[in-house]
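Derivation of every value follows stated rules applied to the coordinates shown; laboratory data play no part. Remember, it's a predicted structure, so these values are computed and weren't measured experimentally. Cβ atoms are built from the backbone, for glycine too; each structure is taken alone.
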Structure P
Amino acid sequence: MAYEKTWANDEKISKDEKLKLVKDGLEILNDIDKYAKEGFESIPKEEWSLFKWAGLYLQKPKEDGYFMMRVNIPSGIITNEQAEVLAGIGRDYGRDVIDITTRQAIQYHWLTIEQMPDIFKRLESVGLSSVGACGDIPRTIVGNPLAGIDPNELFDTREIVEDVYRFFQRNEDFSNLPRKYKMSISANVHNAGNDKINCLAFTPATKEIDGEEVVGFHVKVGGGLSAKPYLAEELDVFVRPEQVKDVAIAITSVYRDHGYREKRHRARLKFLIADWGVEKFKDKLVEYYGELPAKGTCQVKDWNAGYFYGAYPQKQEGLSYVGFNVPVGRMSSVEWFDLARIAREYGNGEIGTCNSQNLIVPNVPNEKVDLLLREKLFERIHVNPKGFIGYSVSCTGIEYCNLAIVETKERMRRVAEYLDTKIELDVPVRFHMVGCPNSCGQRQIADIGLQGVKMKTPDKGMVEAFEIYVGGTLEKEVAQFNEKLKGKVDADELNVVLEQLLSIFKEKKQPKENFYQFSQRVGIDAIQESLDQILTAHA
C-alpha cells in the first residue's frame, strides 16, 4: 500500500518539494530514452534537477549538456565483470577519467544524454546502477570494502548490505525524502564506514541476551557534513543482523514522514535529530518498528579513516588483501582495465574501493603478493605511498562541479607531491580539500581541511584562495570536526604556507604524536598564532 504524503497540502513546503509532488524523481528514468533520441535541447530546464535521481548531475556550464555520473558500489565491492564494464564506460564515454569518491562510488564526467541508454544497459548487465546515487533518496551504502575477508570484522556484512541496498533501489515509497540520505553498514572494528558522518549508521556491537553473547549492531542517526555539520548520535537500541533491513526501513520512514520540507538547507535528518533528540526519535522508531533491546557493548576500537595500505592476511588461510593509494582517487580507463586483469590474474577478480578514494585487491595467494607488486600499474598506484599524497582526499572541484568555486583535484595532488619533497614526518597527516561548503571531500574530518573561497587582493582582484581547518577526527571517544583558522591563503601560496605550518608541527610535536593529538595539546590559539606569523611574512 502506498504511503501518504502528509505534507502534500502544506503551503509552506519549498519549491523543490512542490516540484517533487508533480513528478517523482524516479520518473525521470522513464524519459531518458526519449531525451536520448531527441537530444539535450529537448529536456525542459525545470527537469534538469530530476536527473539526480538517475545518478546524474549537469557539469559546469549546465547549458553545454555534459553530465557527471555516479555509480553505486555498495560497501565498495566490485566483481571482475563489473570492473571491466566500468573501465569500458570510462574509455568509450568518459574521456578516460574514472574517479573513486569518498562514498566508495565510481564517478564519470563528460557523458551526454545520447549515451545514457547504452551506459545504463551496460551497468544493468553486471548488476550495477547509478539510480539513487544522487537525489533526495537513499544513496549508495558505504561500508567495509573487506567484508567477508576481514580479520577485523565482527561478522560478514555483505549479504546485509546487498539486502538493504536492493530494497531501496527504485523504491518509490522512498524516492521522495526531504533531502539526500546516507547510510553506513559495517562490522569492521576500525570504523571503516565513518559512522558519525552518516544519516544512519550500523556499527558493530555485542549484547548478552538470555545468557548468550549475540553479535549485532548499534545504531547512530543524524550525522552529516555540508555547511552545518553534525556528528551522529547513538540510539539506545541493539539490532541483530537479521533485523537491519526492517530497522533501516523504519528509520527511513520516520525521516520521510516527519523530516523538514520547508527549507531545503535545513532538511537533512541531522536537523530533525538535533531538534527532537535521540529519545524522542527512538520512541518514534518503536512506533514504526516495535520494541528493540537496549544497547549492548560497542565493538568499535578505533578509526582507520578508510586506509588499508600494504599486504595483510585475510580470514581465509593462505590469502592476503593488498591496499593501494590512488592519488586523489583519479584513474584512467587504461589503468582500470589493467587493474581488472591484475585482480583476475592474482586474486579472484574482485576489487574494493575505499572511502579514502583508494582501492584494494583481495584474495591474493600469499605466494603471489610479491609478483603482484611488481606490476607496472603499481609504480603510480602505490602500496606504500609517501606521507602526504597517500593521505590526501579531494572533491571534484570547479573543473566539473557547478557548486565549486575553486579548482581542487589536481591542486590537492600537486600540493601533496610538493610537501612530500620537503617534509618527512613519523605520522601521516590527513588532508581533505573541498571546492565549496557542501564538502563532498569531507573536509570536516581531516587533520587539515582546505576549503576553497574567493579572496580580494590589492593587485590581482579576486583570486582563488583557501581557508584552513585543523584537528578533525572520528576516533571513538574524541570524535570532532576540525576548527577554522582565521585568514585566507592565496591558492598560489598554498604550497609554501602549508610547508611552513607543517615544519612548525614537525618541530614542536612529540614522537609519534599525530596531528589531532598535537592540536589538542598545543591548542587552536597556538596554531593560529603560527599561521598568523606565516601569513604576515607573505603579505
Structure Q
Amino acid sequence: MPQELSFGAILETVVTTLDPAQPALVHGDTRRSWGEVAQRSASLAAAMLAGGAVAGDRCALLMRNSAEYAEAMIACLRARLVHVNVNYRYTGEELWYILDNSDAAVCVYDAEFAPLVDSIRSRLPTKVWIQLGGDTPAFAQDFEATASAGHSLPPQDHQPTDMLFIYTGGTTGLPKGVMWDQAALWGLMNPGVEPAQIHDVAALTADLKAGVGRRKALILPPLMHGTGLIVALGTLCRGGTLVTLPGANFDPGDATTTCAREGCDYVVIVGDAFARPILKALDAGIGSIATVEIMISSGTMWSPEVKAGLLGHAPNLMIVDSLGSSEGLGLGAAAQTKDNAGAPTKFMADGNTLIIGDDMKPVPSGTMGRIARGGLIPRGYWKDPVKSAATFPEIDGKRYSIPGDFAIIEEDGSFTLLGRGSQCINTGGEKVFPEEVEETLKTHAAIDDALVFGLPDEKWGQCVTAVVEAHAPVDVEELRAHVRQHLAGYKTPKTVHIVKKVPRAPNGKADYAAAKAMVTG
C-alpha cells in the first residue's frame, strides 16, 4: 500500500495551492486566511529549526484552543518535527514527565503556564521555548513576533515515516506516547479512498483546487486531545476552515451562535458532556445547527434521546459515533439520521476489526470479546517496548492494536460496545461495564449525566456505585428501580450519590478518580 505523503508534505501542498484569501482559522474575533497562515507557520517553523531542532525532534504544544495552536501545529509539521500533545491541566511534575519523556526539543506554551514552565525548564532538554501572550521571559521567544518576523523556511525532505505522537490520558498509569506514522493517519482520515489517490500530490492538488472534502469544522473539544486534534488535522489538510471557541470553559450558547454565524457544516463533540448542553441551548432558541451536515463524537458513548433531539434541529444532519482511541482509529462507526433517530447504537467495522477472545481468536456471534484493530495502526509506545508488545501483538502473522475495549459481536457483523476493560467492575463474580449502567441512568428524565464505578465490598468484592447529575428532584431508590427495569439486578448501583456536577475532563471524558473521591473523600 503506497504511503507517500506526510502531513508536512500535504500542508506544503495546501499552502502553495489554495487561494491565499481562503479562510483558514476562526477563533472568536481572530480570523486568519490561508495566506497569513502560510507565512506565519513558515516563520515559526524556521525559528524552531534555527533554534537547534532537527527533523524528527519532538515539538510539544502546551496550549488551549486558539488560532495560534493550529499555526504552531502546522509549523511543527512543516519543519518535520514530531507533534506532542500536552494536557494543559497537568501540574508541574506531570508536565515535566511529558516534556522529559518525549525529549521535547521545542515547547510552545500559553503565557498562563509560564510559571509552571519556568519551574521545570532547567531539568529539560528543550532547546526552543515560544510563549504566546504575556511578558515574554528572556529564555523564550515571543510567539507573535516570531510568527510575524517573515523567517524563510528552507525546503524540507518530508517522508511518509515522519511521525506524530498522541499521548494517552494516563487513565491506566503514566501517559504513553503513541507513535503514529503521519501517512498512516492520513490513510485513516480518508476511508474508502484508494491509497494511490490520497497519496498522490497531483491528485491532492486537483482536489484542493476543486474543494473536494473541504469543510468548515467547529471543533469543540480541546485540540490537545486526540478527537479534536485528528479532525482539525483532517480539516486543514483538505484546505478547510477550522473554527474554535475562545474561553477556558465550554459555552454551549457560544457554540450554537458561532455555528450559525460561520455556517459550519461539521461539528466535533465528545458525547453527552457537549451534546446535552448544545441541545438545551437549541431548544431555548439560542443559535442554530441548521447548516451542519455531520456531527461526530468519539471517546465516550452518548444518549439516543439526545441524538434524536439534535437531529430535529438540522434537516440534513448525520450523527456519527466514531469508535477509536489513541492506540487505534477507525475501530468502528455508527451513523444516525432523522430516519433512524433513537435507534440503539450498533457499530459497523471493516475487515480490519476483529472481536477476539482470550485465545486471540475471533469469538462467535453473541459473545463478548476484545476489539482488535489491524491495518493502519501505530508503531507502538514511545520508549516502552514491553507495553508496546502487549497492546500491539501479532495475530496470525498480522499486527493488531488492542486498546482494551470490550464488545459483543452480532450475526450481521455489527457489534455492541460494552466499554473499557480497565474500568470493568467485578461484583460477585459478574462483570459490569460502567458505560452500560451510565447510559441507562441517563435515560431517566431527571438525569443529565452519570458515572459508574466499583468500590471495595467485603461481600461482593466490588459494589456498583454511581454519581449522578440531576436537573430536577429525584429519589435514589427510584433511580435504582429505573436501572433494574432495563438491566440485570447485579448491574444496579448499590449506592447512588446525587452531585452538583459529574466530574469530566475538558474533552468530555469521564474522570473516574474524581468521581470516586466524591464518594470516599
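Calculated for structures P, Q, mean count of other Cβ atoms within 10 Å over residues 149-156 is largest in P. Taking distance in nm of label points 7 Å out along Cα→Cβ at positions 397 and 501 as the measure, the highest value among P, Q is held by Q. Each of P, Q could give semi-axes √(5λ) of the Cα gyration tensor in Å, but the derived value 37, 25, 25 comes from Q.
Given a value of 4.3 for distance in nm of label points 7 Å out along Cα→Cβ at positions 45 and 301, point me to the structure among P, Q it was derived from. Considering all the candidates, the number was obtained from Q.
Between structures P, Q, the greatest calculated value of mean count of other Cβ atoms within 10 Å over residues 85-92 is seen in P.
When distance in nm of label points 7 Å out along Cα→Cβ at positions 221 and 237 is worked out for each of P, Q, structure Q gives the greatest result.
Looking across P, Q, the calculation of distance in nm of label points 7 Å out along Cα→Cβ at positions 333 and 357 that yields 3.2 traces back to Q. For distance in nm of label points 7 Å out along Cα→Cβ at positions 229 and 293, find whichever of P, Q sits highest and give me its label. Biggest value here belongs to P.
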